[in-house]
Structure I
Amino acid sequence: MNALLSKYFLYYPITMLNGEYLYKYIRPSNEFQWLDKAASDAITKKSLTDLLSFASSNSPYYKQLLGNSSPQELYDNFNKVPFTTKQTLIKNIDSLKTPLAKNASTKTTGGSTGEPVKLYKNADALARERVATWRSYNWAGVNIGDKQARFWGVPHNLKNSIKARLIDFAANRCRVSAFNLTEESLHQYYRQLTKYQPAYLYGYVSVIKTFSDFISAQNLKPIASVKSIITTSEVLTEADRQKIMSAWGVKVFNEYGCGEVGSIAHECEYGNLHVVSDNMLVEIINDNGEACTTGEVVVTDYFNYATPLIRYRLGDFATISNEPCKCGRTLPILKGIHGRAYDIIQTPSGRSIHPEALIYIFEDIQQKNSAFSQFQIIQTQVDQLKIKIIRSKYWTDELKSIIETQIHNKIDPAMKCEFVFCETLEREKSGKMRVVKSEL
């Protein structure tokens, strides 16, 4: 589809019907990235003060936590506000949400830590998130409506699969399944994208790297229409970046975010990850919860008034810097993000699949049953998965059969499942939970 037709006759009208008035924020967003510190601090102070004031008045959880302090007192004592964790969100969603949740979008994510999370996000917050994301994609030479080749998962159930296809059509993108990476399917994807002529590639690091390695090994020509590549969701190593760039001959732009708040930081043309600081506050804390330069990432979403997320701990680790960037943008810089990693899963039939194929199974079950608080999947042999589960009070043994059936249907019929029920799950040395890992 023509990019302008997609932008003005599909993307903008559909987002407006959803109450997301992007046009209100495009100019302020573009201006914010160049502001000096005093000007940007004044804007973000108001955003944070307004959030704290609204949350303390409209969220039962924060009403009890923050008390009846004035907006200025709330702002002055912000660093004393207790941190929010995924467990806090899971256990207290009904008291965390505000009346705005009634007309808000529901977001459910399996999460990179294996802790399924549900929250609500109001249309205004979604609009601001989209605008900031597109501002950042402009740094990669990409505009709203440009054709995208999306290297992503494909929902397992029919309803979500149909919904994904409709969204792909509206967003002018062609989806490449991360769940089927055989040599035959990679040839098929190459032929498909050569015909489709995408302006850019977007998706999981591991899947784009697999496709890029295939192109290099087969001595295939890079698709000439591709002008940039945007990677997400996994750690992008310098070695992977170079391999992808070598295969395509274009720059790779990395992004960092999470399902609960959306985009957090995007790479500019000089390779620095700039924080979307007009939409959120990013703090870095040490083991004692004190501010530092290198440590755990904590975010506060300024505009999600449906489910306020204040000082939300992500479990990822990074370094934050206010050093100037050659691009001239004054947005803070994140460096050395680590802790989020996925392993490609091998199947007895010889397929290579992205672990999101497994995570989707658990997301679907959690949406219907709220049956566990955390899970982890370990591939111990090519035909063996060890599934560790911290059960909730809603768990039933019938779910074991449901999970096994889904894995046989969606992953491989020869895959065996060993269930281990436990009280805690082991973390990596980095402190991050690796929800799907392979020991092969």
Structure II
Amino acid sequence: MKKAIILFGLLILTFPGLFAESITLEQARSMALANSRSLAKFNLAIKSTALDEKTRIYNDYIPTPSLGAGASVNLWNAQGSAPVTNPFDTFSANGRVSVSQNIFQGGRTLVQKAINALASESARKDAQSEYFNVLDSTDSAYYAVLDASASLAAAESALETSTASLNIAELRYTNGMINQADYLQALADKESKENSRNQAKRTLALSTSKLKILINANFSPQPQDIDFSEYEDLIQRLGSTTDDDFDLLYNQFFTLVSAANPALAKSMLASKMAEENVKMAQRGYSPSLDMSFSTGLNYTKDGGMTHNAGTLSLNATIPVDFWVTANNVEKSKISRDQAALDYASQGDQLVTNLQSALMNALSNAGSVLSSRRAVDYAVKNFELIQEGYRLNKNSIQDLGTASDLLYTSRNNLITAQYGFLQSLSTLRSLGAMDDEQKLMNMLMGN
């Protein structure tokens, strides 16, 4: 058994891929949505507000019945001078039934109905906002793993190149063709590249762990590569966007986002709810009217069973503490003004977020195009320098500089590509769009 456990542990350490599973972005999104506790919490809030609406309907429009019963015995006589010989001789019991109904509440019923409806809609907007937050988090974690994986591949390639260069440097140093300083620089460059490779490994492991936790997977997820050719036309379009094109694109997006953004909609609902609360406070000046009917049965040992006459009563309540109501109205007006300021601030924040997201999309698209060219130039430069190094025409410093340039250029391209995808996710969430193709069509100007 001990040998089997040790062997199993060695397999995990040696072949982690055996316990990994390929996963698509859509699968990751579905798993994250299904396992999100925060989204489940907001969905429960929707159910709670729906029940609040039902409760208000029951209380305001349906008569409220009630049943009651009681029993008693006397422990001493009326004068209290002596205890009753047999308390059960004085036993009495009663039962009653009553029904009450609100007739007029000074308009509070309709106002409360509006408030409950706004609260339910606000809960739905909260859930919608969290839905896209989960999608954004999933996309970010998914792209982070791919980014880290690509960076690791670039680091390993740079390490292989540095190792090969060191082998040549060792041979030349042994033959006296280079001095010790050049040889030490080759050693330092190889160690530096190995350190970069190790850091890239740790980054990949951490990114994979974060994605695994987010989607609640019992395996190590391996995201499938993104086919960037599907975004090529969009990258070319956005990478060459002019200022006039940006203004047109922004105006088009702002019309959509201002109508669909969950955070802005929730802020607007909060402003409307605050206005309704002012109306509710003002209803404190109004009288209220309710009606009730009650009847019941009484039993005593001497009198037997008797029936109470049915009683129909009409009760009116007229508030006279106007100073309290006036104070409540003023407080609700302050809350209304605060909600209006929050709504305006949310609108300003949306403008900033939209401009930032669009600029990031355009900037990253441009960076993808320029980084591609930079990689092409860096590859050609490295090949020339490497060939010259083999022929002893270029120094180890020249080769190290060319290698660093190539490594940096590749990482810049990786960052730009996944940054571009992340900017698309941000735009999707701002506009509350499930359909990515619709988003791409808008960015293409279709």
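Where a number appears in this text, it was derived from the coordinates with a stated rule and is not lab data. Keep in mind it's a predicted model, so treat the numbers as computed, not measured. Cβ atoms are built from the backbone, for glycine too; each structure is taken alone.
Among the shown structures I, II, from which was the value -25000 of helix-only ellipticity at 222 nm (-39500 (n - 2.57) for each DSSP H run of 4 or more, over all residues; to 500) calculated? Source structure for this number: II. Tell me which of I, II gives 0.25 when you compute FRET efficiency 1/(1 + (r/R0)^6) of positions 256 and 392 (r between Cβ atoms, R0 = 25 Å, to 0.05). Computing FRET efficiency 1/(1 + (r/R0)^6) of positions 256 and 392 (r between Cβ atoms, R0 = 25 Å, to 0.05) on every structure in I, II gives 0.25 only for I. For the structures shown (I, II), Cα Rg over 2.2 N^0.38 Å is largest in II. When distance in nm of label points 7 Å out along Cα→Cβ at positions 144 and 304 is worked out for each of I, II, structure II gives the greatest result.
Given that relative contact order in percent (Cα under 8 Å, 6 or more apart), derived from a single structure, equals 22, which label among I, II identifies that structure?
II
Computing FRET efficiency 1/(1 + (r/R0)^6) of positions 64 and 360 (r between Cβ atoms, R0 = 35 Å, to 0.05) gives 0.05 for which of I, II? Clearly, the read-out refers to II.
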